[in-house]
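Every number here is computed from the coordinates shown, using simple stated rules; none is lab data. Since the structure is predicted, the reported quantities are computational estimates derived from the model, not experimental observations. Cβ atoms are built from the backbone, for glycine too; each structure is taken alone.
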Structure 1
Amino acid sequence: MNQRKQAALHRLARIEGQVRGVIRMIEEDRYCVDILNQTMAIRSALAQVEVLILQDHADDCVEKAIASNDADAQRQKFRELVNIFEKVCR
């Protein structure tokens, strides 16, 4: 498994723990702002996981499509990237 996948799995395990912590905070009626701070941290951590996965996609799938000289595969991978960026920009 490459380093990015390992890093993504490690971050996701930490995020899982953070989510369980937020559940406990809500059950314990903790201060709303503290809960919101934790949910923002989770969102930020998920964004970092997305970056790792996108980098992996670019270095593997997109690179293979470029090297294949298959115009259809290249267009498909390019469209995938554009679609992802459109979602990120919303």
Structure 2
Amino acid sequence: MKFIVQWNGQPANENAVIERFMKTGGRTPEGVTLLGRWHAIGGLHGVAIVEANDTQSMTAMALEWGDMLKMNIFPALTDEDLGAALGKHVAGRQ
């Protein structure tokens, strides 16, 4: 399953976040595959798309950075997945 990961950090944590990222390369925990990651210019803000088979791996990711960054993690649907779900929803209302 794919997930959207958004993070925001406070300026007070900037040096610690930079140090950890440079040390680890921002690697994901076991069970989480990074599909893409984008960073905002001039701040501790960004978004990643990752894939994992379970929420335990996603919890590990949140805990790894949660001491310095506020993280929001959402299940992600492709257009095809959403279309199928919407089709079932519409069919159930008829």
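Taking P(r) over Cα pairs in 10 Å bins from 0, in percent, for residues 42-81 alone from the coordinates of each of 1, 2, which one would give 23, 52, 21, 4? The value was obtained from structure 2. When distance in nm of label points 7 Å out along Cα→Cβ at positions 34 and 66 is computed for each of 1, 2, the one that comes out at 4.8 is 1. Given a value of -29000 for helix-only ellipticity at 222 nm (-39500 (n - 2.57) for each DSSP H run of 4 or more, over all residues; to 500), calculated from one of 1, 2, which structure does it belong to? It was calculated from structure 1. 17.8, 58 is what came out when Rg and Dmax of the Cα atoms in Å was calculated for one structure; which of 1, 2 is it? Comparing all candidates, it corresponds to 1. Can you spot which of 1, 2 the value 2.9 was calculated from, given it is distance in nm of label points 7 Å out along Cα→Cβ at positions 50 and 74? Going label by label, the one that fits is 1.
Taking -0.47, -0.65 as the value of log10 I(q)/I(0) by the Debye sum over Cα atoms at q = 0.16, 0.20 Å⁻¹, for residues 10-57 alone derived from one of the structures shown (1, 2), identify that structure.
For log10 I(q)/I(0) by the Debye sum over Cα atoms at q = 0.16, 0.20 Å⁻¹, for residues 10-57 alone, the value -0.47, -0.65 is produced by structure 1.
Calculating relative contact order in percent (Cα under 8 Å, 6 or more apart) for structures 1, 2 picks out 2 as the one with the greatest value.
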